[in-house]
Every structure is written in structure tokens, then in C-alpha cells.
Structure 1
Amino acid sequence: MIGIGCDHGGYALKQEIIKYLEEKKVPYKDFGCDSEQSVDYPVYAKKVANAVLDGTCEKGILICGTGIGISITANKIKGIRCALCHDCFSAQATREHNDANILAMGGRIVGPGLAVKIVDTFLNTAFSNDERHIRRINMIEE
């Protein structure tokens, strides 16, 4: 199960990603928001992050206008490793090296075609389990 959430600046891109998830038959839970009316991104970042932490969702996707605020909010929650990615290489590297559990993107930064490729890369890249990466993740979590 993938948790997905956004603010008004990420709403349109969230709809495109949901179409992709449905096409690929990837189960997801939409935590909102439900329109382009102005809302506060921390509300949705916390909903998705808590669902990842409690095991309701395996991974999360967060989208705001730039991806910055929503990723900062998610990363304030212990146990969350949210990576702001606007290219496929970063999405792959953060899964392999950081075992990131939430992907953040900017709806005003990345177009829908690239966003879908980034999501696909993030969801389908496994953590490397290399000792050096495990050691570094443990250092992050301390």
C-alpha cells in the first residue's frame, strides 16, 4: 500500500500519479487534499508519514508546489526518510543508499511524464542492504 498526499500546489500532479498507480494496479490510500483550494501542507505530510510509520502504508508519496515544505515536514517525524527528487537518478539512489520511505516532489517543478517515471523508479528500486548504507542510516536515526 502506497500513501499519497498533497497540498493545493501538488493536487494536479497527484491526480496524474494516481492514474499511474491505478494503471499498474498498485494499491494506494489517498490522504488528500481533494482540490486546488489552499490548504496547509504539514497536515498531509503528517498523515502520510504516520501511515508509513504505523505500517498502514509501505511507502509514501508527497507533493506540494516545490516539494520542499512537505519534505521538511515529513522528515521532522522520527523514522521517516523523505527524499525530494526531481529526477530518476535521485529516486534510485535514495532507495538504494538511504532506504527512503517517502518520495517528495514539486507539482510546480516536475511535469507529469517525468513524475510518473520518478515514482516508478522509487517504487521499484530496492534498498541495497550494503553495510555502509545501513551504518549511515543508523547514524541518521540516532
Structure 2
Amino acid sequence: MYYVNREQLNVRLQVIPEVVEALVLLQQSWDGSLLQGLAQERAIHLAIEAVTDIGSYLIDGFIMRDASSYEDIVTIIAGEDVFPAELQESLLELVRLRKPLVQDYFEWTRGELHPMTAVLPKTLASFKSAVESYLVRELGK
């Protein structure tokens, strides 16, 4: 029997639409300002944390193999068919941004619209939908 913390998964899944909305708004109104640069950084950071937190809850709840890195979290849940294969590369590219955002933040180019900002809205929405479908498929309701 699995113990999947659906409450915590749902809390994190509900963050995704807000992040998607922020990324779309940033794309539409990008002016390269410091404020928008910092907002973009935070939106991408939240996307990374949501994806890895959700992945970690799935790995723990469904007793999948232990992850050794953020990239491994994505690889493991991809291998368990949590989301379609075409999302894997975008999600890996996303989690690879964690180190530049969190540890090397002083080198981040804030005045430029990051290429992931355009890709993430669709990727995140698809990821959210896939996780929700996976939970229903594996646990019912």
C-alpha cells in the first residue's frame, strides 16, 4: 500500500497556474527592467521548486528509487511514466537552472528574457495535467 501525500501534492500543483500566469505576463510586457528581471528569476525558481517537490513526493509516496539529484528526480518520474516523454528535456533544462539561480545568482543576466520563459507555460501546464492524471490512474479519484 502506498502513502501518497495528496494534500501536499495538490498544494504544490496549485502553484503552477500562478507561475504560468506570471511567465506569460512577463513575456507580454518584457522591458528588461530590474523588477521584471527579478520577477522572472523568481517565477523560474518557483517552477523548479514545484517540479522537484512534486517529483519528490511522487518518488517517496510510490516508493520509486531514490533520487541523487534534481535532474534525477525528473528522470525517475519520467521513467515511471508520470508525464509524457516529450516533456522530459524541457523539465531537465528547467531543473538545471537551479544552480545558476540559487548559487550563482550574481551571474544571472537579469535584463534579458530567458528562453525558458517562453517554453515553461506550456510545459508546466502539461506537467500539472499529467501528474493529476497519474494520481487518478494510480490511486483512483
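To which of 1, 2 does the computed value 23, 10, 6 (semi-axes √(5λ) of the Cα gyration tensor in Å, for residues 8-55 alone) belong? The partial results should precede the final answer.
On the way: 1: 19, 17, 6; 2: 23, 10, 6.
The value was obtained from structure 2.
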Inset, instruction - For the read-out helix-only ellipticity at 222 nm (-39500 (n - 2.57) for each DSSP H run of 4 or more, over all residues; to 500), a value of -22500 was computed from one structure; give its label from 1, 2. - result: 2
Legend entry - Identity of the structure behind -0.63, -0.99 (criterion: log10 I(q)/I(0) by the Debye sum over Cα atoms at q = 0.14, 0.18 Å⁻¹, calculated), options 1, 2: 2
Inset, instruction - Give the label, chosen from 1, 2, of the structure having the highest value of mean count of other Cβ atoms within 10 Å over residues 72-79. - result: 2
Inset, instruction - Could you figure out which one of 1, 2 the value 2.0 for distance in nm of label points 7 Å out along Cα→Cβ at positions 16 and 64 was computed from? - result: 1
Inset, instruction - Determine which structure produced the value 0.95 for FRET efficiency 1/(1 + (r/R0)^6) of positions 32 and 80 (r between Cβ atoms, R0 = 30 Å, to 0.05), calculated from the coordinates; the candidates are 1, 2. - result: 1
Legend entry - Which of 1, 2 leads on distance in nm of label points 7 Å out along Cα→Cβ at positions 104 and 120, largest value: 1
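Can you spot which of 1, 2 the value 34 was calculated from, given it is relative contact order in percent (Cα under 8 Å, 6 or more apart)?
Working: 1: 25; 2: 34.
Traced to structure 2.
A short reminder: the numbers here are calculations on the coordinates, not readings from a lab. These numbers were taken from a predicted model, which means no experiment stands behind them. Cβ atoms are built from the backbone, for glycine too; each structure is taken alone.
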